[in-house]
Structure P
Amino acid sequence: MRASRIGAQLPIELILLAAEYLAPADLLSLLYAAPGLACVLSFQHTTLQDEGGRTILHLLAMDGELMKLLLGNYSIRPDPKDNCGRTPLSYAAGGGNEAVVRLLLDQNVEADSKDNDGLTPLSYAAGGGYETVVRLLLDRQDVEADSKDNSGRTPLLYAAWRGHEAVVRLLLDQQDVQVDSKANWGRTPLSCATEGGHEAVVRLLLGRQDVQADSKDNC
């Protein structure tokens, strides 16, 4: 049976067969040319990996419209990991794409999944200063607000280090966040904010009674 035709009047069955041999980036180009294909891609199409282990879902982490179409396909597994251990949610959160983050959270993906370095989607969103995405993740009961990566760095440390005042405020409002938590080399959010010259963040942290202003690192 022939379904709708695309491009040079090829049967969709033939296009799907050829797509099984495409790299994820080429498959993405095909979807941009023919978005309707998203609804009929097979599990095999969506699990094809490039040299970094990324699938088409990883590549769509910044495209809400195509991601929505693809997630409507019941053969999709929404949270594959690439060679770095990162999921599409990790990339969407790290890029501040609120729409894609919402779509993926609605698919009940593992919201606190750690990559090979121990970073969670919240770590990436906090480090990028994406306040709305941070709020979305903190609203999830399965997200640990004070999760440490392999170097002992928390989302608060990342936000303070890069001077993201609004995100620091959000994280300070979380009861389970240890404001003076030290990374493996002894650095605290306060010491990182001070070194970066982020005065507003420094004032926020010094306003907390549980912050030790003269804390020393291991260096």
Structure Q
Amino acid sequence: MTSIYNFKRIAPVPDATDFLDIVLSKTQRKTPTVVHPGYKITRIRQFYMRKVKFTQDTFDEKLRQILEEFPVLDNVHPFYADLMNVLYDKDHYKLALGQINTARHLIDAVAKDYVRLLKFGDSLYRCKQLKRASLGRMATIMKRQKDSLSYLEQVRQHLARLPSIDPNTRTLIVCGFPNVGKSSFMNKVTRADVDVQPYAFTTKSLFVGHMDYKYLRWQ
């Protein structure tokens, strides 16, 4: 079990509109763009099947990246699991990741269905309509993930601001009533730089500092 997690490595999560733009523009750039009516029907089918498969692969790559980069609460140290539950509500967090995973499987199923239909496309027009319908259904699935993507981006931004904490090292917890000098104490004895205000209820985040005492490192 890893004790320190580098949450800053999690890539930004685009909103649903940007997500679609990224995927569809990549499909346009990376796959052939011209097909002629004079081509054999087998070549026309392959042209559109390739576009559907490439779009599905790109969706899968982007969605899988989100699922792999965000921490799985059951696999992280209990300290981080409890902290994330307090900050983000673990049920909401798990639901959002679950919906992203479901969308990935739905897009995969749509692509397989339309690739199967394209194998029997009997004209350029028919194949083009099938390709358009498949990409439209994939886009609809992603648009429904708008709230989950937005929520996960908020979580990512917050996680990136969390200090690096090693739950397995020697730890002193400074807590107490408001405005009694906790932040000032941390600034004095550690290398932390906590903003200190002259009025109560001003420290609203988790702060971590490190110090050496008798050749031992404390956090």
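Nothing in this text is a laboratory measurement; each read-out follows from the coordinates by a stated rule. What you are looking at is a predicted structure, and each value in this text was computed from that prediction instead of being measured. Cβ atoms are built from the backbone, for glycine too; each structure is taken alone.
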Task: Given 34, 60, 6 for P(r) over Cα pairs in 10 Å bins from 0, in percent, for residues 144-183 alone, calculated: source structure among P, Q - done: P
- [ ] Match the computed value -20000 of helix-only ellipticity at 222 nm (-39500 (n - 2.57) for each DSSP H run of 4 or more, over all residues; to 500) to one of the structures P, Q, and report its label.
- [x] Q
Task: Ranking P, Q by relative contact order in percent (Cα under 8 Å, 6 or more apart), the structure that comes out highest - done: Q
Open item on the list: Quick check on the output: 4.4 is distance in nm of label points 7 Å out along Cα→Cβ at positions 88 and 128, derived from one of P, Q. Which one produced it?
Closed with: Q
Task: Structure from which 1.11 was derived, Rg/Rh (Cα atoms, Kirkwood Rh), options P, Q - done: P
Open item on the list: Suppose FRET efficiency 1/(1 + (r/R0)^6) of positions 48 and 120 (r between Cβ atoms, R0 = 25 Å, to 0.05) works out to 0.45; of P, Q, which structure was it derived from?
Closed with: P
